[in-house]
Each structure stands twice: as C-alpha cells, then as structure tokens.
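Below you'll find a set of structures to go through.
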Structure 1
Amino acid sequence: MKKVLIIEDDVNLGVPLMGVLEMQGFEVMHLIDGDNILHDFSQFAPDIVILDVMLNAKLDGFEIGNLIRSKYIAPILFTTSRDGNEDFEKGFSISNTDYVRKPYRLAEVLVRLNGLLSRLEESTNMDISYRLGNFNFFPDEQSLKYEYEKIHLNNYETAVLTLLCTHIGKFISRQVIIESVWNEKNTKIKEGSLNNTLTILRKYLNKEQRIVLESKIGLGVKLSIK
C-alpha cells in the first residue's frame, strides 16, 4: 500500500482529499504544518507528498520541500492558489515535483499524483540513486557526483555507502556491515578494512558540511544529514 503525506492547513481541503485517497487504497497522513517535517517524514515514510505552498506556519511549502529533498527522493505535488512565475521557478527547482492549482478538482490531484508515482517507479527500476545534500550517489555506477565533479568508488566503498544510505539516520553495527560487505563472520579480521573505507568516504563527503558519518563504540556506524 502506497503512503501519501498531505501537508495542508485548510482542513476543508485536507480532510476530503484524505478521504478520497483512502478510498483509492492509499495510506494517508494529514498534517496542518511541516514544522517537524524531517521527524514526521522518517516516522511515516511516505511514498509521495502533497504539499500546500502557502501554509500558515513557520515554514512555507518551498522551505519544507527543500528540507524533504535534502534527505529523501519522494515526489512532491505542490498545491497553490498563487499564479506567479517565481513560484513555478521555486517549485520546479526542487527535483521530482509537480504542480496543481487551487481550486483543484480531486480527479486532477489523483492523475498528477499517480503520474509522479509512475515516474518514480520507472526511474527506480532503471537506476537507484541517493541524494545526500549536494551529492548524488549512484550505486550502479559506483560514483558520487558533487557539482561538476564525479568521484569513482571501489566495490567496498560502494557497498558500505549503499548500506548506510538504506538505513540513513540509524546506526548499523560493525558486525552487520562487515558480514554484509566482506562476507566475514570474524569481524576483527576486517575491522581495519572497514575503518579505511570509512576514512575514504569521510574524505569525499566532507565537501558537504551537512553530512555526518559517525562511528560510536557499541552502536556502530551512522550516516546522517543535518
């Protein structure tokens, strides 16, 4: 079941939209603001977000969209009653987005929402990638891209970074990493290899100050974005 996160402060719009989506088989969460978006997103883990641009809250829709995109690749469907070119430029500067104007028809929202989900599935089937701040990580290419620079990763660096990306924000034990990447039960044998790999990854990722790759005794290794 696909999950949809609605961020809409007008309950007269949010509640009916939530009902329609649930009737279509989606699991839905409705928020009236996105002030705690990264926490709410990590807890609900939506496949797509429907996001009002003009929210009566600390953050507007574009600020929330940028926060989401700093850590997640989920598509965003913006809803807005404004009609300025500047808004379109702001919205479409955020990757994997679409727009629907208010007042909208619920049928149009469904069409655009399903279109975004279809494009995401197609791109996922073709090539998995991860957005890490200003980095793009392409496991299939074994590469990190930062602005105009392309960094080639070896097999172990790619495997460790992929594992960390799939559990972003959570500690993974060293034993799990070593068993998964090096297929070695005796973790002591590969501790040095893991440490070397983490050192190299930190050197690459240090270009982006928001990225933190930390290692703690008893907990393991965690990749997170501030």
Structure 2
Amino acid sequence: MMKLRPAAERGHAQHGWLESRHTFSFADYFDPANMGFRALRVINDDRVAPAKGFGRHPHRDMEILSYVLEGALAHQDSTGTEGVIRPGDVQRMSAGTGVFHSEFNASKTEPVHFLQIWIQPSKMGVEPGYEQKTFAAPDKQGRLRLVASPDAREGSVKIHADAAVYASLLAPGETARLELRPGRHAWVHVARGSARLRGRDGEVQELHDGDGVALSDEPVVQIEGPSSGTGEVLVFDLA
C-alpha cells in the first residue's frame, strides 16, 4: 500500500528570515492526520535567510538529522561541537538526556536550504552525541546510499533508532531498489526534483519536490528517475 502526502498539503510557516514547510505536525502547525510515520516524527523543509538562524535552544530524547541541499549551515551545541554542514553532508545529533544547540546560515549573502529530520529513538536517556559525514554525489548516483543506521554500517552515521536512512540521486533511466524485511515500512521523500515510485502491482506514482509517500506491506521500494533532470530522494526504512 502506498499513501501519498502531497507537498502542497504540508504545513507552511513564514517568519521572514525562515520559510518552512512541515510534512508532519510541528510547532504551530497541527494536523492530527499527519503526526509522523512510525518512528519518523519530523521532516521540515527549511530555507533560512543569510546570517539568520535558530538560536540556542534545547532538545532531549530525539535523533536529529540535518541534510543540506544548498548553502551552508553552521552548527554549535553544548557538547562543545561546532562545524559547518554543506551539500552532501549528513549531520546527526543525538539529544538523549538533553542538549542545547544552534543552527545558523553560515553565509552573510546566500540563503541556506536544508531538511531537518527527527526520528524517535529506540532507547531513551542516551548520552548526547554529534556526528557529521560527507556522502559524495557519485556515491548516491543511481543507487540508494545508506547515510544513517543503528549500527553505522557502510560508513553511515549512527542513530539510536530502529531506522535506516538512504539517499539517492536519480537521472532519467536509472532505478534504485530497496528490499524491505517482513513487517518493515518505508517513507519516501523527494528532497528536490522529481522521481517515480513503482508499487508491487505495477502502480506508478509520479513524485515531485516535497512529496512524500508512506509504504506498508510492500516488499520492495523501487524508485525510478524522472523523464528529465535529476531527482534527489530520501528513503526511510522503519519498524
């Protein structure tokens, strides 16, 4: 079964310095029909003005991933970690017992566009932690590249959740497949561009920038490239 979450139906917040679109309920946007999917709680598509950002604020008991699409995002947190996240980078912050952090646009002239992703942990009260890795475009081209997992396999960042996150770049004619174990579910999110999602019955769902799809009782996630251009897609394998 595939259930589409159209980009146009997402929540929308405009704060001047920040424009954000919420796949699931978040902050002042409340949608009881879209509170998350399995352990996936938040996908915010954020665009931040130059030299602006999220000031120091707390989190706890959440696995938070940042995935930059354009520009550069400057990070600081109470563990003493700081750095700059750029396209191709995946940042993981485990809030655990509690952490304060800030995220600012690292540029004074260019906007930054990134996805903020929250995944509920499988264990509460872990020690706060931070990790950042780069996954180059050629490594994601025409395939699903594992970027986050519970056991850090294949060089992915480690998350304290029963979830695996994959990233892919798909050109016309390219296909990426992920086999799901029995009882697993998946969420497909188009970060930008377009892609096609094929169900086991041959049904094809055309997807565009910001669209999401929940998959249950599907043995395989099969994503195909668009008719033109490139699609950038995230796939979440969830319990």
Structure 3
Amino acid sequence: MTQPLKAVTFDFWNTIACARSGTAMVKARHEAVVAACDACEVEVEAELLARALEEVTASYEQSWSAGTHFHPSEGAAMLAGALGLEGAAREMVVAAFLAAGRGAKLELSPDIRPCLEALSERELGLGIVCDVGFTGGELLRDFLDREGLLGHFSGWAFSDEVGHYKPSPRIFEAALDALGARPGEAVHVGDLRRTDIAGASAVGMSTVRYRGLHDDRGEGGEEEADFVVSSHRELPDVIQRIAGDMQHPH
C-alpha cells in the first residue's frame, strides 16, 4: 500500500539560511561577552577571552562530531568558568553569550522563499530539523519570523530543545511527530551527508541534498541522497517527483 507525501523537513544552516561570513557568529559572541564584561565593570584579558571562546567552540565541535549533545547553556557555563566569573557578572556573560546570535547578520538561501511558498501551496507540512550550535531554536525562530517565513513551518526539532544531534533518529522523529507524518511519508532536505542524509535515510525518509551554499562531496565515504539540487528552485519539482514515486512505486 502506497503512502502519500505529507511532510518536508529542512535543515537550517546552509539550507534555509547562512551567516554572512564564516566568522560572523564567532565575532558576535565575542562582542557580546566583551560588552557584558564592560557593563558589569569586569576586566578580562583579551588573550584569556579568545582562548576561552576557542576552547568552548572546540568542545562543541568534538561533541557534535561524536553525536553527544552539548547544550548551548553548557558552553556558556564553561566560558564563564574559564573567565573566573561569579555572581551577577557570571549571569550577565552567560546571558550575553546565549543571546549573541540574535544580533548576528544572517542571510536567507537564494530562492528559499518562493520554494517554501510553492510547497506550502501544496498543503505539505513543513518542518525544521537543526543542530543549533550555540544559537538556540528560539533565536532561529525569531529570525524566520522577522523574514516572514515562520508561518510556513509547523514542526520543529532544534537540537537544544530535543537534546539530540543529527543523525540521531530522535531528532527526526520529533519533527515528524509534530508534523503528524511517518518517515515513509516525508522528505528531508539538508546539506550534510553524515547528519542530514544518513540520519533521515536511516529512519526511512526520502532525502535531498542541497549544495547551493555548501557542497558536501562526501570524502569520508558518506552515503549520497536520493536527489541532489543546486538551487531551491529545483526543489518543488523534485518533491513532486518523490510524491509521484510514492504513489506509483516501481
């Protein structure tokens, strides 16, 4: 018995949006922490701060690679500890670190807006499955809201809220549960083979790799997606093809 296509989930970073530069988020966190220290009249050596931020970032990257969840608040607490902060100063720096992404300059992926509009018109449930780094789901939803895109989505699975990174099945299942869809009724679109493609495929979703912003060539031997697109303008037709294959399997 065939299953109709009900839902499409998207990765966020390098699929829906990206930072304007590779160092934009790092710079935003650095500036936010410096401003918080100045506001509470705490002097922190520039070298110490730079080293502490590097250590926090390295801890996140190691955890992400290993699939061990590292909550943004853990990174903020690690930073405050490395700087030797206590009391109000600690609270201010932690808050500044976690909110830094709100002011960072992000850009939408080319043609993502008409793509989402086209898929919404087909009455497909749209969701997001995202490893957030240090910029939590709340901030990413705020960005989508400012861009007028939040209303297209009805299912969320941000790692800081779910407690798992891709390729864990739990983060995909959380989005599918919110969308009321089974894996065989859904497609996932993302840029990374190890997390997006392998994770979605393992739970039984169809997969599309978007390479318009980052072309993951899979040098480590990671599996390829069912379809690969270079532009979001291609995606509605690809989704239609997947839907047709679901209705008329070979």
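Comparing distance in nm of label points 7 Å out along Cα→Cβ at positions 118 and 198 across structures 1, 2, 3, the highest value is found for 1.
Looking across 1, 2, 3, the calculation of relative contact order in percent (Cα under 8 Å, 6 or more apart) that yields 26 traces back to 3.
Just so you know, all these numbers are worked out from the coordinates, no wet-lab data involved. The shown structure was predicted, so the numbers you read here are calculated from the model rather than taken from an experiment. Cβ atoms are built from the backbone, for glycine too; each structure is taken alone.
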